[in-house]
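Listed after this line are the structures, all set down as structure tokens.
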Structure 1
């Protein structure tokens, strides 16, 4: 049995990573693939702790400590979910992964340090950056239920969008592709599926 393929969906809040994870997983299953849908922060104990500290009404946590929580959750996520699934030939589709730490935690921490604490996290086989303007993304966020998070302001999202755009253009990063996330749900899913097929899925 061959090794599976690890795909990460990245983008700012409201870019559609969660919705597209579900839609792309359905499309890939329709092509006969076994697919594991997952996300970060993960559903593990470290991930739940990290997620709880993102809420705007949470007790403030030092941003370096938060970055370390995300890095620890990622290693646990890889060891307990991602790698075991890949070993069975499963396609792993993650809503956020390593690039999110590079972008989000680098707002408040030294970017090189953020990379250093995440150095043991394997790079995905494919990374798709869903590119959506900050104003449109915040409009989407305002229309959904859930707890408001500390990064969900337009000025911060503009900075985050610039960070993602920079990585999407970085020639030193392997297998990263920008996807126009401002298009309709179905159009974005079709673009993602086409890119997966072009990559051999």
Structure 2
């Protein structure tokens, strides 16, 4: 955030590709899939200076994932953060993860989802927990009480398959602080669950 807003004022909120790039090593590679043509152009423009370290595909990430796994180095973090504009996106993430685990069971997978009052949002975590994964971590951070009319996002959830062994301890330490700093009202809360092999 500081790199994107060097004057200290929040004007630019970098998306997940920028966050991923900021944590990459020189030998790491980033492959981005985007369906919307305007966003593809914007991503290519933003990552043009990265050369071959970043590849932007104008493609459906769910479909592209099948051809990309397993990756040649046999190590990868797959970030899935669809827009959830369509109800079927919830089904697609479950199917994509199930298929990906068959192709590349040792990979790490990070799925983002919005906390909404929709039924699909509430049904997603239990479905993810039933996937054939030896280890997973589920975290959600709610920043406000859900709206009475049921509209709007009130937080975010992450489901991590094959998480790094230090992630749970890091989240246990940082989630109380995040809840306090990001809280909009007294409904702010977090959950942290995990399963180990």
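No lab work stands behind these numbers, since they all come straight from the coordinates. Because the structure is predicted, anything quoted here is derived from the model rather than measured. Cβ atoms are built from the backbone, for glycine too; each structure is taken alone.
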semi-axes √(5λ) of the Cα gyration tensor in Å, for residues 18-73 alone, calculated, reads 18, 17, 8; among 1, 2 the input was structure 2
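Of the structures 1, 2, report the one carrying the highest value of mean count of other Cβ atoms within 10 Å over residues 2-9. Walk me through the numbers on the way to the answer.
Details: 1: 20.6; 2: 8.8.
Across 1, 2, mean count of other Cβ atoms within 10 Å over residues 2-9 peaks for 1.
Matching task: -10500 is the computed value of helix-only ellipticity at 222 nm (-39500 (n - 2.57) for each DSSP H run of 4 or more, over all residues; to 500). Pick the structure from 1, 2.
2
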Relative contact order in percent (Cα under 8 Å, 6 or more apart) gets 16 when computed on, of labels 1, 2, structure 2
Working back from 15.9 (mean count of other Cβ atoms within 10 Å over residues 82-89, computed), options 1, 2, answer is structure 1
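One of 1, 2 was used to compute distance in nm of label points 7 Å out along Cα→Cβ at positions 34 and 130, and the answer was 2.6. Which one was it? Kindly include the intermediate steps, with their values, before the conclusion.
Numbers: 1: 2.6; 2: 3.5.
Source structure: 1.
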Across 1, 2, distance in nm of label points 7 Å out along Cα→Cβ at positions 66 and 138 reaches its greatest value in structure 2
